[in-house]
Structure 1
Amino acid sequence: MRAEFRPVAALPQTSWRYDVLRQRAFEFSWHFHPEFELVLITRGTGTRIIGDRIESYRAGDLTLIGSNMPHAYVSTPGTSDQEAILVQFRRDFLGTEFFSRPEFAATARLLDPTASATIFEARNSVVDRCHALADLDPPGRTLAMLELLTTLAGDERARPLARHAPFDGLSRAARRRVDVVCAHLQTAYAGEVRLADVAELAHLSPTAFSRFFRRALGRTMTQYVTELRIAAACQLLRDSDLAVTAIAARCGYDNLSNFNRRFRALMNRSPREYRRAVTAAQEPDSPRQGREQRTPIG
């Protein structure tokens, strides 16, 4: 997929950027920038698309996105009141040799220039540190941010989230076409998604569109829609008491056996096993309020 380059301006008082974004909805906006980006979702649910990985998010989701890694956050259709803390910085924001010091070896690995994305356990202490950055003066904020990065670098439960997507070589017009198609699929995945209808939206024949989609996103449209559906199912399994059959129907599956098969193929466990696992996990604390911005995440 061809993503849009979006420059990130540091604040006048610091060499990096801290923002709290509060919006009614996060809209699809596929983009990248050379800065690393730490995203803490403090309110809302939706879909996180980073590189070639599609997953659901909710409050407490904490992700470090690598330099120049294409990404987009899209809130669940019909929901409102979304909030996220963003920390954006270049690897050399403290100097080109800073992270080469031996005491920062783990942090240097976390900020490897070839890193894609990492998701962390959003422990209460880490969440509190992210919120506390807003109340510090510029020197204290930078020191606290460095301490936060070193803490995350030592998180043994962190897991890699994505690989780079095969989006090279697409024109600006092709990128706009991908944006239109993906924004449509984000709202249409739960219903019947017909190749001919989506191809018409892209002003291509079904055959030409299939080739275009696979080249742009590295998978077929059917595979992409399946990933969107399973991400939505994961969210409902975590955050609702709906029966698995009802969740399957809400996510576009009339056949429960088909839903179970698709879910297991992507998640390596059945929907019921997934629900039991996340129910046993510790729930994150309720997030705090933030100021409203009319800017997509990132």
Structure 2
Amino acid sequence: MISRFKFAWVTLLASSVLYGSKQEFSILRDIAYTGSDNPHQTLDLYTPRSLNLSSGKLPVVVWIHGGAWKSGSKKSGNHPHRIPEIVATQRYAGVSIGYRLSQDVKWPAQIHDCKAAIRWLRGNAKALGLDPDRIGVWGSSAGGHLASMLGTTKDYESLEGEMGNFRSFSSEVQAVVNYYGPSAFLRMDDQPGKIRHNAPGSPESQLIGHPIQEAKKLAQNASPLHHVSARDAPHFHFHGMQDSFVPYQQSLLLHHALQKEKVSSALISVQQAGHGMPVKFTQEFVIPFFDFLFHGVGTFPKDLSL
């Protein structure tokens, strides 16, 4: 596995896509992290110009796309203010992962895929010059949910799955950036919005294969809030207070639950924002968060209302 991967690295690097005229990083696309031929079970690996396989051990930031678990792709990680802006600092490698969608397979397949991708990174970290002890995840909406699931389910055997060739490696992550992800499925209709989440056709109901209020244990199993413990990764949440798709309360609930367990957690509440965040937040908040946790620079963020 490793030798074949190294061959792919050497041959594909020359034709990689480079960001900007300064050629700040290279991209190796469509790596099959489970070994299957399913295009959803692939990842894109971004490496900075400064990467030195003989001496470097770069932390990794992993992007997980949104799309209500039923659409979207890892291509969204290529937005200039997502993984490219992270890797252009030359302080991180970046990854954007795909996962199987809810119209094809039901929960917990999505978290199984995400955990398999993290295990693949650890299993190949030495060959790639990556630090297996500094892996952070960042996602929006459904991707924020999956990022928080990764951050709150360390050593949950039932959520590990059997995907890929690196089962002996941990799927633990050391940092989570949660952009307006659902955290408590059974409470999503506590606030009014454009979606009736308890309905059979809601994204959450489609994800688990049942109306969420008729399958409460399964809905809780898919909710980060119900997995919170003192062992969880530090979280940084961002949520628009006018979000009509994923209620603002969802990030608030998870934030308070993590704090109750003495897990480091901060929340940026954006008063006039809906289901999205300003692109300037990557430079203003996201990169400094990873810099603090992975490079010891700066301080842990504070709660803010903007």
Structure 3
Amino acid sequence: MDRQKKALLYALAAVLLWSTVATAFKLTLRFVPVVELVWWASLVSFGVLGMLVVSGGHREALLAFWRRSWRQSLLLGAMNPFVYYLTLFRAYALLPAQEAQAINYTWALMLAFLSVPILKHRLNRYDVIAGALGYTGVVIIATHGDVFSWHFASLSGVGYAILSTVLWALYWLISTRNTEEPVVTLFVHFGVGVVLMAGYLLWRGSPLHVSAEGMAGAVYIGLFEMSVTFVLWGRALKLTRKVATVSNLIFLSPVLSLVLIHTVVGEMIYPSTITALGLILAGLALQQTKIKAS
């Protein structure tokens, strides 16, 4: 098969799987609390990433990476998966899935803004307009479309959702200078996260009893949100002759996700969500235009 066709297939598989995770989050949180979900899903992801490291022959690279970057890995592992997923799942517990996932897509806009103090990048008019569109969408979501009332349906839920975008953007910005195989870095970071989660659970005295439904959801999230999908996406980017062709597929994900949220979770999709998501995607598309033009 042609390399470009393989790249598109890998990318499409990743996008389809990512489209299911908002539904998986919301359904699984019906059966298992946030902290326990982060623990089980992270543990599954750590195991899967470990198998990929061994099967890919990355053991020597793993040891070299740990010796070279263990301090940074402690910081990044604390951010992702530990703090990031505790924050993201809390947002999903407090908000309708349609709203949490829409706000989560603003992480790319947050990335542009945080790159100014961290990487010394400069914002241009595209970044400013994209940010204005995206965060107008967030306000519409937070107020269910009644923008001028400033009555928030769940201010804490929106706060957690926005904080998750800050954490995710910071994670990738701090990781920019890392040239190691992604599966190696993810394995190390998830190893750190699992240890921190274990300590947190012991400190809280949290029970780890979980139903079959909750465990099934945690396994699914560990596989298709935290590990396998990143590998598929990474392979797509390596195989493709044109990154823009592959990256544009990500715009399918929020639309497909809304369909699943409606049909599987049973949420009525609010007009305010559709309007807000349209603004957020318009902001992301404008950002893509700026990247292609530069």
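Miscellaneous remarks
- Volume of the Cα convex hull per residue in Å³ - structure with the largest value, from 1, 2, 3: 3
- When distance in nm of label points 7 Å out along Cα→Cβ at positions 143 and 247 is computed for each of 1, 2, 3, the largest belongs to: 1
- Structure with the greatest value (metric distance in nm of label points 7 Å out along Cα→Cβ at positions 87 and 103, set 1, 2, 3): 2
- Identity of the structure behind -12000 (criterion: helix-only ellipticity at 222 nm (-39500 (n - 2.57) for each DSSP H run of 4 or more, over all residues; to 500), calculated), options 1, 2, 3: 1
- Which entry (1, 2, 3) yields the derived value 24 for relative contact order in percent (Cα under 8 Å, 6 or more apart): 1
Computed from the coordinates by the stated procedures, all read-outs in this text should not be read as laboratory data. Note that the structure is a prediction, hence the values are computed from the model and not measured. Cβ atoms are built from the backbone, for glycine too; each structure is taken alone.
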